[in-house]
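Here, each number is a calculation from the coordinates, and none is a lab measurement. None of these values were measured; they are calculated from a predicted model. Cβ atoms are built from the backbone, for glycine too; each structure is taken alone.
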Structure 1
Amino acid sequence: MEELSKLIEDQKIIAVVRASDHGDADAVAKALASGGIKIIEITPNVAQYSKLIELLSKEKDILVGFGSATDGEQAYRAINSGARFVSTLYLDKNILTVCKNNGVLVLQGASTVSEAIEAYNFGVDLIKIFPAHFLGQAPYLKCLKRSFPFLKLAPSGGVTLENFMDYLKVGVSACVIGRGLIDTGVIRAHQWNEITERAKQFVQRVESLKVPR
């Protein structure tokens with residue numbers, strides 16, 4: 001689990017796939033991987049999401065997880081299908097227990113300082129600050145990191161190519177990105193190359209921070 005945590009902090013991007021059609025979701029995931037994004041979160045609104053997690057878990061360039069979990073049983077099914085991490089939009093002790101008992105990394109949501117500290121105290125591996133675009137964006141996370149530097153934070157909601165670097169510069173562990181990467185119109189048009197190119201743009205920004213100055 002420590003190895004996975006380090007990979008997430010190195011990659012900085014968790015891409016969220018919400019395409020409802022199973023085939024479209026599979027194509028989106030592979031288009032993201034072609035663009036260099038390795039960590040992909042599949043949500044429950046994807047048709048046969050457990051089957052897709054199982055298929056993607058066998059891809060050598062993809063580390064797949066399950067997002068927007070709402071109960072422990074759902075999380076357990078996803079883990080059995082091959083999910084390496086489970087993500088929620090709020091703190092849920094049952095889901096957290098399932099993840100810890102199965103050696104799976106867990107991301108859980110928080111909005112306030114109290115919720116973030118509570119999540120940390122319960123042992124959440126990565127605290128998802130949601131919805132980041134309504135909470136003050138990068139300046140809010142900067143305040144959290146300044147006051148509580150031990151928190152591992154990941155903004156979710158409204159992360160775009162335009163504000164991505166702002167988040168990285170305040171010291172977040174990763175960003176959870178959905179619509180900023182994957183436009184629904186592009187999915188409807190099956191323009192997978194557009195998703196790959198978008199992914200490359202995000203990855204290039206991460207790589208720019210690793211270049212010695």
Structure 2
Amino acid sequence: MRIAVIQATSQISKNELLFDAVKKYALSSAIYNFGCTKDDAHSYSYIEISVLVGLLLTSKAVDFVVTGCSSGQGMMLACNNMPGVLCGYAPAPKDAYLFAQINNGNAVSLPLGEGYTWSGKENLEQTVAKLFSEPFGQGYPKGEKERKIRDANLLKRIRGQSQIGFVDLLHTLDNELIQKIMTKKDVVDFVFAECADPELRQWLREQKKKTK
């Protein structure tokens with residue numbers, strides 16, 4: 001599995017903690033850290049990050065994204081507005097496990113600004129550990145796994161049929177927002193190099209020319 005870590009600028013202080021936890025528990029995965037960190041030239045809201053999450057997943061540059069914002073809720077909602085993204089909200093280990101096993105999505109949002117005393121850091125690590133504790137999409141409880149897997153696949157099919165294509169969505173976004181996400185060059189360059197969608201790759205090529 002190829003996993004991207006990327007969170008809103010408001011939670012820069014949690015990036016290293018989040019990245020280290022994913023590296024520790026997502027064994028045998030290729031893990032890419034896209035920040036946000038203090039080294040970024042710009043700050044990015046959860047809305048802007050959600051579009052970047054959409055780019056990463058729709059392009060198939062990565063298979064899964066671990067993200068978050070202060071509450072985790074805003075990022076989850078914003079990511080679920082992106083075609084092709086099915087993002088869960090995981091404030092605790094049990095939520096992460098159930099999302100991975102039952103819903104089998106491709107992104108998870110964590111609350112990175114709530115209760116970060118020592119126990120908050122421990123909860124984050126245990127949540128990431130539980131998320132990656134078993135292969136995704138096995139169904140839960142095990143006695144009902146066939147129904148759970150069938151329902152998860154049906155959810156994805158209905159959701160896909162109800163959405164426009166990701167490139168079509170990009171064409172509807174304000175130019176100011178497009179210009180902003182193009183400044184996140186580590187993500188843009190990675191997606192452009194790894195993109196499996198020729199239409200999206202062409203869109204990125206055109207945008208890169210505009211921002212030179």
Structure 3
Amino acid sequence: MRPRSLISRLLDYLRSARREVKIGIYGAPNVGKTTLANRIAEDWGAERFGEVSEIPHETRRSVRRRVRIELGSSRVDFEIVDTPGVTTKVDYRKFLRYGLDVKEAKQRAKEATKGVVEAIRLLKTIDGALVVIDSTREPLTQVNVTLIGNLEANEVPFIVVANKIDLKEADPGAVEDAFSDYPVVKVSAKTGENMEDLYKAMIREFTG
């Protein structure tokens with residue numbers, strides 16, 4: 001048998017090599033996007049994405065980290081993008097309730113608006129998305145429905161992440177019922193519950 005040529009072996013390598021998969025973490029403000037991003041980073045030895053705050057729009061610019069997820073025989077390099085919270089309206093007066101003065105509130109609202117625009121633009125550049133929904137709230141909101149509609153229009157595969165299942169008022173079943181046509185994974189980003197299920201779904205949905 002003739003030995004395989006260098007070019008033949010190189011082609012086999014290129015076919016088998018996995019590219020980096022770019023995943024955006026999307027959702028309304030305060031649903032736990034950054035908590036989820038930090039959990040992923042912590043689980044796989046990457047740098048944290050940022051601080052978590054009860055004040056809406058703490059994340060006002062996208063933050064990216066490279067994360068290698070290894071489960072069984074699967075090893076996938078992800079670029080995870082923690083995006084600003086998506087909303088239909090940013091009102092500076094909302095920030096006054098958290099102790100910000102008017103100048104600070106207006107500046108935060110301006111930055112948050114730019115962040116929403118940036119997050120929507122990123123939809124055209126990602127390979128997949130995690131749509132985070134707070135399972136203690138009504139899932140069929142204008143933001144969630146519009147966000148999922150945009151992902152479908154751009155043909156971006158996504159997983160619905162029903163977050164905060166550690167809270168007693170959580171109803172992840174309502175999220176499943178509302179979005180039964182899509183893959184739904186129920187997790188607590190805060191405690192780490194069911195995160196392995198999410199990693200399996202990411203590999204299945206985004207690398208097939």
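As an exercise: distance in nm of label points 7 Å out along Cα→Cβ at positions 137 and 153, calculated from one structure in 1, 2, 3, equals 1.5. Which structure is it?
Working through the options, I get structure 1.
Give the label, chosen from 1, 2, 3, of the structure having the highest value of distance in nm of label points 7 Å out along Cα→Cβ at positions 33 and 169.
By distance in nm of label points 7 Å out along Cα→Cβ at positions 33 and 169, the leading structure of 1, 2, 3 is 1.
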